[in-house]
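Chemist: Take a look at these structures.
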Structure I
Amino acid sequence: MATVLIPIPSKDFDPTEVAVSWKVLKRLGHSVVFATPAGREGSADDIMLTGEGLDLWGFLPGLRRLVAFGRMARANADARRAYAEMRLDPAFKAPLAWRQLGVEGFDGLLLPGGHRARGMREYLESNVLQTLVAQFFEAGLPVAAICHGVLLAARSGTADGGRSALFGRRTTALTWALERKGWTFGRVFRFWDPNYYRTYADGAGNPSGFMSVQSEVTRALARPEDFVDVPADALDRDRKVSGTSRDTWDDDRAAFVVRDGNYVSARWPGDAHTFARLFANVLTEHRAQESTAATAWRGSRSQ
């Protein structure tokens, strides 16, 4: 059994990416430890849980709970059930504080995402977490990142000149196509808060998408082609890029996940089951390799 660390912000993380990952890892026999900025229980983006506020009338208190588009855009029933279960887990209710964290005692690190700027920026901009992520990579421990979690990994420098921990690796992340689709819908249906789906504005003078997750992550890589999107000839490609189809425990047709050694990445909540299942396999492989190496070392010492 591996012990996995999942750091999260105080609020506004994506419920699917955290709870589904937690549930899959637990189901496959691994242990999960959570951490928040101050060691207090975190809370997910309430809009992604309820769908309230994602419709044209969402700013009206009397009509807010009437959800239409919001029902389609929020976390699905499977993810909401997983979130409800996760909130009962003692590890989630009593997280560590970020300042307590190090690689010691952990077999792997999982970085979930979330797009709501109100809560996610403390996570994405944390020097403490950026240093921690770099330490996990430098130690050769398994790391998994999904959606904006990949952005945190991309911002995590290493000791060799400050390059990103992802420099020289292949990765995916929230694509500009998916982010732009959500942003477009948000500007129509949530017109009073048009940037709900954009964590960072592009800034004056920059092209559209300059501060998208895909663009910033790509700038941190050794080569632009190291950012991997769904290939044109991929099986079930339409399902994978639709932005509406999601994977399940036993159906990965909608998912797209990239593995590069001990590093696993994915794009958005629709990949979460497949993402966490693959990471669980990487953890098991890594522990088996460490056990074999330790046995060989002991054998050499006894000769």
Structure II
Amino acid sequence: MTLALNPTLDLSTSVELIEPWHKLRCDEPALDPGGGGINVARVIKELGGEASIVAALGGHVGSILSEAVTRLGIPLIRISTRRETRQNFSVSERATGRQYRFVHTGPRMTVGIWQRCLDATVEAARAAACVVASGSLPPGVPDDAFAELAFRLQPLSVPLIVDTSGAALAAAALAPVHLLKPSVNELGAITGDGSRLGRRRDIELAARSLLEDGLCDIIAVSMGADGAIFVPRDGASFSVHAPSVTVNSSIGAGDSMVGGIAYALAEGKDLHEAARLGVASGTASVLSSGTSLCHRADVEKLLPDVLIEV
């Protein structure tokens, strides 16, 4: 079960070279439903699991996005809004391999709409094995919205995974969240250790300080090509090393990692197994172009080479 407060319709394309003032002849564009909660559900579906989405959607773009999710066979609980759902745009440059990503903040959301989203998520969570709240918060939504969700889910004993950034990440760390997934930069930004998180020991200490100050059970710090570090409140920290691959697109790598972790935990796997599947899914995602996310065959191929170091 995933929550998407700030979904997006992702458009991706490629050109030979990006130059100012010239008409740039683009390849045929790809349109995909996106945003953290939607991407996570897409990954879970791809890996063989079942996921449903609560999403705030509005306008013509929201309808296109809703239809796209339905075509993927993912159940959608649509919370209708009056404001148009955002669109993001990415361009890959074939000559250099660089990717340019243009991301909008999203429409302002009223108290009534985001509260309806939380209500729907809590109700649907009664039949869920795991809940994921992922993505940025749109304007109008308070920083502690995901934290409020955690406290509301606590009586149901359903684990919550949160993947966000900034003040929303800091607030979620203080709530009873099962697993929090910041990147190294996001962790450094909220702990004030951004310039010092170059070694595993430094990252572990920053994560431990966050655990000591809050109620979160596990912090999983993603490190891109270097894999991830998992720091549980009760138990030893460990690193997960990702195999080396050629990067075609970085879009959705973090969402793919969260999807792999959520799917494994919902299937009753232990943290080590969930961590390995998460890193394999995140690594597989960068093999895809545009906004395609990971493919199950790639995940299964990479998984044996994803290693844990205690």
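We did not get these values from a lab; they are worked out from the coordinates using the rules stated. None of these values were measured; they are calculated from a predicted model. Cβ atoms are built from the backbone, for glycine too; each structure is taken alone.
Chemist: Here log10 I(q)/I(0) by the Debye sum over Cα atoms at q = 0.16, 0.23, 0.29 Å⁻¹, for residues 144-207 alone was calculated and came to -0.68, -1.01, -1.18; which of the structures I, II was it taken from?
Modeler: I
Chemist: One of I, II was used to compute Rg and Dmax of the Cα atoms in Å, and the result was 19.2, 78. Which label is that?
Modeler: Only structure I yields this read-out.
Chemist: Supply the structure label, taken from I, II, corresponding to FRET efficiency 1/(1 + (r/R0)^6) of positions 184 and 224 (r between Cβ atoms, R0 = 25 Å, to 0.05) with the calculated value 1.00.
Modeler: This figure was derived from II.
Chemist: To test your reading of the models, identify which of I, II gives 15.8, 54 for Rg and Dmax of the Cα atoms in Å, for residues 40-167 alone when calculated.
Modeler: Of the structures listed, the value fits II.
Chemist: Hey, relative contact order in percent (Cα under 8 Å, 6 or more apart) derived from one of I, II reads 16; which structure?
Modeler: Clearly, the read-out refers to II.
Chemist: A value of 49, 43, 26 was derived for Cα extents along the principal axes in Å, for residues 152-287 alone; which structure in I, II was it taken from?
Modeler: Computed on structure I.
Chemist: Taking 0.05 as the value of FRET efficiency 1/(1 + (r/R0)^6) of positions 24 and 272 (r between Cβ atoms, R0 = 30 Å, to 0.05) derived from one of the structures shown (I, II), identify that structure.
Modeler: Going through each structure in turn, the value belongs to II.
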